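No value in this document is a laboratory result; all are computed from the given coordinates. These numbers come from a predicted model, not from an experiment. Cβ atoms are built from the backbone, for glycine too; each structure is taken alone.
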Structure 1
Amino acid sequence: MLSILRKARLKDKEMRILMLGLDNAGKTTIVKKIMGEDVNTVSPTLGFIIKTIDYDGYLIALSRDVGGQKTLRSYWRNYFEKTDALIWVVDATDRLRIEDCREELHGLLQEERLSGASLLVFANKTDVNGCMDEREILQGLQLEAIRTHHWHILRCSAMTGTNLKEGLAWVVDDAKKRLFLY
C-alpha cells in the first residue's frame, strides 16, 4: 500500500530527504554548500529547516534536523513522515562518538516510517588530516549489518564540496527507482 501511495506522487516528481546526524557533524554546512550559500557563518541548528531545490527534474525537499545534540534527538521522530531518503552525516574526525553515532543510526532504521527509505551515509570532514577512513566508518557504524535499507557510504567535505553532488545524485537515483514509474 505504501508503495502505491508513493507512486501516486508520480506527477509531482517530489522527494523528501531528511538529513540527520550527531551535533557538529556538518549537516548545516552540507546543505548550505549544496544551496550555494556561505559556509563560513554556521551555528548550531535550533529549529527545523527545510530547503527546496530543483535537481535533475525533481523537486527535492531537503530537511535538516532540529539539531544533533543529545537532548534534541527525541524530536527527530516528528519529521519521519513521508521521508523517501535519509542522509546520515558522520563526523569522520570524531572517533570518540562513533559508537553513539552507530546506536542512533540503527535506532532510526528501526522506525516504521523510515522503512524502505534510501540511506546515504556522508562521512564528512574527510579533508581533515587524521580522519577515519571509509573502512573505519563502515565498521564503526556496522553498515554491512543493515539489511532493511539500500545504503551507500561516501566520503565528503562540506567545506570544499567534495562528493556532495555525487551523494545527492545517488540518493535521487536510488529513491526514484522506488518511487516513480519511469
Structure 2
Amino acid sequence: MSSRRYSAPARLLHWTMAGLVLATIPAGLVMVQPGLDRALQNSLFIFHKNIGVLLILLVVLRLLVRLRNSPPPLPASLSPVQARAAGASHLALYVLLILVPVAGYVRVRAGGFPIESLDALGLPGLVPRSDALAELAKMIHYGASLTLAALICLHVAAACHHGIVKRDGVFSRIWPPFGGGLR
C-alpha cells in the first residue's frame, strides 16, 4: 500500500458500504410511508433488513481491516482543526454504521419479526420479544439513521471540496475503490 492511500481492501469496503447505505436509507424511508402498495412495502422491508445484516458484517470486516492497515496520514496542508474534525467525523461514521443496523436488528427481533437471511441460516434471535424494547430500538434506529444521513452529506461535501476545489490528495486516498489509480 502506498503510504498516501488506504489499502485496496479498505477502499473496496468503503465504496461497497457506501453503495449499500445509500440504497438502504431511502428504502427505509419509503417502506414506512402510509398507503404504500403492500407487495412493494414487503419487498422494501426484506431488502432493508437483509442489507442491514450485510452492513453489520461488512463494518466488522472493515474495522478488522482498519486495525491491520492504519489509514494514510492527512496532508500537512490541513489545519489542526480540520484534522480533528476529520477524525471526529470518521469516528462518528463508524459508531453510526454500527449503531444503526444493531438498533434495527433489535427493533425487528424484539418486535417479533423475521430477518429472512438469518432465519434461512437457522440462526437464533439474540433479543427477547419485547414491545417496549422494540419501540426504544425503533426510535434509536430512526434518529441514528437521520444523523447518519446528515453526516454522510457532510462527508460527501468534504470529499468534493478536497477532490474538486482543493485538489489536495485527500480524496485520492480513498479513490478508486480498487486498482491503482492516479497518484
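Computed values, structure above
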| read-out | value |
| --- | --- |
| Among 1, 2, which structure scores highest (criterion: mean count of other Cβ atoms within 10 Å over residues 21-28) | 1 |
| Structure (1, 2) behind the derived value 71 of volume of the Cα convex hull per residue in Å³, for residues 85-148 alone | 1 |
| Relative contact order in percent (Cα under 8 Å, 6 or more apart) - structure with the largest value, from 1, 2 | 2 |
| helix-only ellipticity at 222 nm (-39500 (n - 2.57) for each DSSP H run of 4 or more, over all residues; to 500) from the coordinates reads -8000; which among 1, 2 | 1 |
| For FRET efficiency 1/(1 + (r/R0)^6) of positions 77 and 117 (r between Cβ atoms, R0 = 25 Å, to 0.05) computed as 0.95, the structure of 1, 2 it came from | 1 |
| Answer label among 1, 2 for the case where mean count of other Cβ atoms within 10 Å over residues 29-36, calculated from the coordinates, equals 11.5 | 2 |
| Winner on percent of Cα pairs over 23 Å apart once structures 1, 2 are ranked, highest first | 2 |
| Distance in nm of label points 7 Å out along Cα→Cβ at positions 13 and 45 - structure with the largest value, from 1, 2 | 2 |
| Structure responsible for 2.0, with distance in nm of label points 7 Å out along Cα→Cβ at positions 141 and 157 calculated and labels 1, 2 on offer | 1 |
